[in-house]
Structure P
Amino acid sequence: MNSALLDRILEDRRAKRAVVLISLHARGEQWLLHPGEDAPPGLPAEVAAAALEALDKNASLLAVIQGDSYFLQSFNPALRMVIVGAVHIGQVLAEIAKLAGFEVVVVDPREAFATPSRFEGIELRTEWPDRALQELAIDTRTAVVTLTHDPKLDDPALAAALGSQAFYIGSLGSKKTHRARLERLAEKGFGAEDRARIHGPVGLAIGSVTPGEIAVSIVAQVVESLRARNA
């Protein structure tokens, strides 16, 4: 790899942009491809498609296309979990998600809850949830979990998440609460397919009761969704 390509990959890493390095060693050629961009000149469309698929699966692999062997090396930003609601469950969830390898952001405009003393070492955002999610540029490596039980906070966050490429969306609450939530989102124009993206009640059904158990069930469901997508 030449220094110019390496510099560009490092810049992408700093900016948390996904990129795939495509190498055709037999001819000494290399390309960089970012999601949403056109394929670089000279790169066959089939190779670009295979590279984006590898990136989506966070995989690096050798692909033989049109008789040539291309090495596809994925460079994805870290997994993220955006937690809406600086509540007690959120404190435990943030710690378990960190242990599972996620970068964690807690969003809550209630500054009395979203304090560094309650979320030590966690990025805190005190904007309104929809604005915060927009600024965070939710992507395919991001999970969004809402915990507030307050429609004024959860609903804008869910609407923003549904308009994004988040690989997982979950919301805390009973089955009755979730039905009401889905009805409100339907009134806002979200169709059945969109609403079905929301895991509610959030978390795997393991009979969890305590905040710690609920947090474990949420992280387990998030990981399950991630691995199922990448299978």
Structure Q
Amino acid sequence: MMNDKAKELGMNDTTFKNCHGLDEDGHVTSAYDIALMSRELLTKHPEISNYSTIWTDTLRDGKSELTNTNKLIRNYSGCTGLKTGSTSLALYNLSASATRDNLSLIAVIMKAPTSAIRFEEASKLLDYGFTNFSYSSFGNQGDVVKSISVAKGVDSEVNCIYETSPSFLIKKGEESGITYELNLSESVQAPVEQGQSLGSVTYYLNGNKLDSVNLVAENSVNKIDLMNMTKHIFSKWFSLLRI
């Protein structure tokens, strides 16, 4: 089961031979795969940080005390975890995560000769990421991008909104190179369902595609019921004739 999940996450250099992580022939992984697994944990189960950032805690009504083995929790600004590990063969290892200014990074250190070195090297990697990159936002989920006309609808227009927030990892100083292309028809045929895909916005950095964000309908627009409208008009007309 663990190996199936590893393959599902793209951890192609990982083979689990046990569930506890202790040394065993053929039990292998890579720094990249540990980063993939860490990202999955942090994004799908963000509440893990509520526990991985605890420095000390007690058990058995205070009779026993536990101290977090991840020293970066106290020494690195924005640290959110994540996991230390060491064995006689693997030596000292660390998956370190941190968040600053909406940018979250993961640094993985494997086979460090000492515990102190793994923390030093992880700090250097995180420092490099925070110094050179930013997570830039170009809008928010639900923001209105444009209104388009609705043919044969009870409303003449519908707002097109971002389905997700257009935010990207960008090297600092390159923000001015961001351009976008709007892929959207001038009109849509009724009926329109709330959340219906209407188009997209594609973002580029210096001509290279970053990603596309879907544009969806902010609300539903029903189709005009011509039969009922005709009946209503004739009813009004006959009422006027009787007057």
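Here are a few things to note about the model shown:
- Structure (P, Q) behind the derived value -12500 of helix-only ellipticity at 222 nm (-39500 (n - 2.57) for each DSSP H run of 4 or more, over all residues; to 500): P
- Structures P, Q, by distance in nm of label points 7 Å out along Cα→Cβ at positions 44 and 180: label with the highest value: P
- FRET efficiency 1/(1 + (r/R0)^6) of positions 36 and 172 (r between Cβ atoms, R0 = 30 Å, to 0.05) from the coordinates reads 0.75; which among P, Q: Q
- For distance in nm of label points 7 Å out along Cα→Cβ at positions 68 and 84 computed as 1.1, the structure of P, Q it came from: Q
- Which of P, Q yields 11 [relative contact order in percent (Cα under 8 Å, 6 or more apart), calculated]: Q
- Structure (P, Q) behind the derived value 11.1 of mean count of other Cβ atoms within 10 Å over residues 20-27: Q
- Structure from which 8.6 was derived, mean count of other Cβ atoms within 10 Å over residues 60-67, options P, Q: Q
- Structure (P, Q) behind the derived value 1.22 of Rg/Rh (Cα atoms, Kirkwood Rh): Q
Read the figures in this text as sums done on the coordinates, not as results from a lab. Note that the structure is predicted; figures quoted are calculated from it, not measured. Cβ atoms are built from the backbone, for glycine too; each structure is taken alone.
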